[in-house]
Structure I
């Protein structure tokens, strides 16, 4: 399956979609289980650790990505809405550029026959914030994450 990355010029929004050969409950678990997050989230050559992950409305999360040279990229946010297994809403902020917070809505749509459409809509405060994240490698990180997630789900699907 292919990951689609939609960033229309002049809009504050970024949309990532991907179909998975897995039931949406498995995708939900991959997004909400601190033991699974490090197995798929982030660029292919990076490691990822969960520093904090309190999956409830108002709960705080913090993930640390490390590149092969040991440089850390830290992201944090707050969970706002959990509608298991349909939708997850949270904020995201890169600690290296504080104050630029985006709202992320991840929807898991049941397509039947054990297939799920994941739609990740990120709304940035400004077009410049969105474009800056894209210039910083967000597209490749999203594609890598979705590829790693597909592999994880394949290994979990009977």
Structure II
């Protein structure tokens, strides 16, 4: 009978220890599930942070590209303005063929209404390659450019 009692006690002990083991197993499974959930949450947070960082880098790159485009636009506008100014500076209002007895003063008076040095000097500077080093010597038959007046002479 002692063996039977033992086996009953053993059975009770086994049942109790089995219940404890089941509780511990359930607790361990709950902790494991909680740890998995936290790990998934951490992974999702890391993925979100990685996406945010990638987006931040894209925004920075876009801003740099925008700044570069604005710089190129400003450079283009400056070149365009300079070209327009150069074209206006080199623009001619007429071509004049020098007649016998004419001087640069006569020509300036005809086109600008003034025969003073700033006006005939403007014609000379525009035609220096044709006239030569002496502005007082113009040869009949020479064709001279008559440039547009700059703002300070208008």
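Every number here is computed from the coordinates shown, using simple stated rules; none is lab data. All of these numbers come straight from a predicted model, not from anything done at the bench. Cβ atoms are built from the backbone, for glycine too; each structure is taken alone.
From which structure (I, II) was helix-only ellipticity at 222 nm (-39500 (n - 2.57) for each DSSP H run of 4 or more, over all residues; to 500) calculated, if the value obtained is -7500? The structure behind it is I. Supply the structure label, taken from I, II, corresponding to relative contact order in percent (Cα under 8 Å, 6 or more apart) with the calculated value 27. This figure was derived from I.
Looking across I, II, the calculation of mean projected area of the Cα convex hull in nm² that yields 18.0 traces back to II. Here distance in nm of label points 7 Å out along Cα→Cβ at positions 20 and 92 is compared for structures I, II. The highest value is that of II. Comparing distance in nm of label points 7 Å out along Cα→Cβ at positions 28 and 108 across structures I, II, the highest figure is found for II.
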